[in-house]
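In what follows, structures are represented as structure tokens.
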Structure I
Amino acid sequence: MPRVLVTDAGTRNSIPIIRSLGSRGIEVVASDESWFALGFFSRYCSRRLVYPSAQRYPERWLNWLTEELSRHSYDMVMPVSDDTIGIVSEHRDEVSKYTRVPVADYATWFMARDKAEVIKLAVMEDVPHPRTRFITDLAQVKTAAEEIGFPLVIKPRKSSGSRGIAYVERVQDLTESYRMVHSRYEFPMIQEFIPPGGGAYGVFLLFDGKSEPKAVFAHKRLREFPVRGGPSTLRESVHKPELVEMSIRLLKKLKWYGVAMVEYKEDPRDGQSKIMEINPRFWGSLPLAIAAGVDFPYLLYKMAVEGDVEAVLDYPQGIRCRWLLPGDILHFLTNPNRFKLEPSFFNFSKNNRRDDFISAKDPGPTIGFFIILLRHLFSIKKWRHVFFR
């Protein structure tokens, strides 16, 4: 039986990967830094491993990984988070001695993760983007803000899930807001604020070793948490060929390999969809693509193990997928227009509505969610992580 090692089983991104591979007869060994990991509750998880924190102890984590790979035969290792992907990518030659490693080289991955470098690449490739200023000295902040104009966005160069982003509407709040973000994420960018009213889109892609696209998919965000900007809690499959073309052009320029997601936001002032960032890893809305027939984890596995895969470039529109626990519930609770949502929060019966997480075929992670919720019920640190980004 083929075997794959999946990391970061405590993240929701890992659940669709474990289910995708496990349901196709692939043995999935899930691993995480905690025994309380959602992926460990899945019926498709054959073994469960706990490792040192990749964020706090990268060298110890790498030693753990190479030792595990040397002791057991794996067809592929599939890192999921920025921390584990970064280590595997940086040490790709070493890890490749033991198994297949379907990630981009470190220089390429590092550039794709840096939002400032992505905007610079968009400028070179004539891809629409928000007006942006790059800060290298605190003395530049006021001038940059004046050039951009208010309201504006202070955005970390490297973060995920909208963490660290600050919206500044008045010049009086600029200095304090910038210093607060800078204290956590060094020298964030200052960027034009795209007003609400336009759509937000994600383009998902899989590239082979020649940087040719082997799978594409696009979705439109319908809801998100935090309400002002964050991971999608409800989204729908759409066809956006112009965004797919721009995304392919950018990633081919990077000589990309593996999976990536490119995010865009439509500016209602001119109707242009402008690039926000590249996520050089699996994304939280992955279940929607799988539900629409574009199974990125399995396609990545086949491409890495067999050397190639038949391209999947089409899919049905109008498929919806929801992250109810806890994402869409939090959106409902924090949205002042909660009873006027379209589609309604209480609409659970549509045939084209799937859930990211809840599954009758694999109920374990849902049960695990409530067990973990009880464990962290009185954890101030955990709740701050959820609400304060």
Structure II
Amino acid sequence: MSEHQSRIDRVRAALPSRGIDALLISHPSNRFYLTGFTADDTPPDESAGYLIITPQRAVLVTGSVNVTQAEAQAPHIKVVKNEWRSLAEHAQVIADAGVTRLGYEPHALLVGVKDGLDAELHQRDRTIAWVPVEDVVEELRAVKTPAELELLRRAFDIACQAFERVAPTIQAGQTERQVAWALHGAMVELGAEGPSFPSIVAAGTNAARPHHEPGDRVIAEGEPIVIDMGARYHGYCSDLTRTVWVGRPDDKLREVYAIVDGAVEAVFERLHPGLSGLDMDKAARDYIESRGYGEQFSHGLGHGVGVRVHEAPSAYKESTDTLQAGHVITIEPGIYMPDWGGVRIEDVVLITADGFEVLTRGASKMRPS
């Protein structure tokens, strides 16, 4: 049995406990996770296909341009062709399966699609109950299998190597955008399908923006440069953040960098399966607050990484998640001051049965001299 078929079977087994007799998968990452089908959606209203899981079968309904690709990538499921923007085929699959209570992903299904399916079903004299279902697939995705971990390790290896290749070449006078493109090229040359998200290169005061978009800002000596990057490999993402500089850092950068680095180590000291995401966040937050920068740590500590660069589990002030073996999660404390800049350091760990493994250790951190 293929890994994708095993995943579908696990979703199917969860249907009765959710009070549904079929599930409509509209989230593209969940569709990929369950099928291996890699066609891209064009947000917000062009889907490459919807997966319908019933007790008897799984059906992927997709456009004619994707049929041969879907059949090749997902031989374990039935592929049905639909016409442009038509929902007739989707409705027919649901009607033929005798579905009365259809689960759907409320965070990933357009109202127009839901209403359109309802209308198509009414034309077939069928009325169904729509049941919002949260996190059925996401819960499976949170715990990585050995096959997934092999892909993730390769994705992290590519990102770390790309960083090690590009970071020493950064010079004063380069722009943020030039460095971002160098990172992009290095990841592709090393075997990535592309970046797992648009690379962030934020220099000087721009480093105070956690999700800064690199532009034509020229890099100067001694200022912080936050690099946040990741590679996508066979559909799996990596995520890595380092703060670097050209020349010698000033006293403020030395101080702030040491505190953020210490916050990462504070989490390492407490990290184990069974630790809550809330307490994981608290370990870093308490350390930074004790050094006088609590108000400058403005986001959560971490998130899961897998087929998406942000997925379960989470580590932040209100997290209800608990770490377990097979989770892959980031540790990324930061300190941000708009009139000066910022520092963020991100390592990613795999939670194991008796501890953890650092997946980003290959990308060496800098030490202020």
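Quick rundown of the values:
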| item | result |
| --- | --- |
| Structure with the greatest value (metric Rg/Rh (Cα atoms, Kirkwood Rh), for residues 26-65 alone, set I, II) | I |
| Per Rg/Rh (Cα atoms, Kirkwood Rh), for residues 74-281 alone, the highest-valued of structures I, II | II |
| Structures I, II, by distance in nm of label points 7 Å out along Cα→Cβ at positions 34 and 234: label with the highest value | I |
| Given 11.8, 34 for Rg and Dmax of the Cα atoms in Å, for residues 2-89 alone, calculated: source structure among I, II | I |
| Of the structures I, II, the one that 1.6 was derived from, the read-out being distance in nm of label points 7 Å out along Cα→Cβ at positions 82 and 250 | I |
| Computed 1.03 for Rg/Rh (Cα atoms, Kirkwood Rh) - originating structure among I, II | II |
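Each reported figure results from applying straightforward, stated rules to the coordinates on display, with no laboratory input. Computed from a prediction, not measured in an experiment: that's the story for all the values here. Cβ atoms are built from the backbone, for glycine too; each structure is taken alone.
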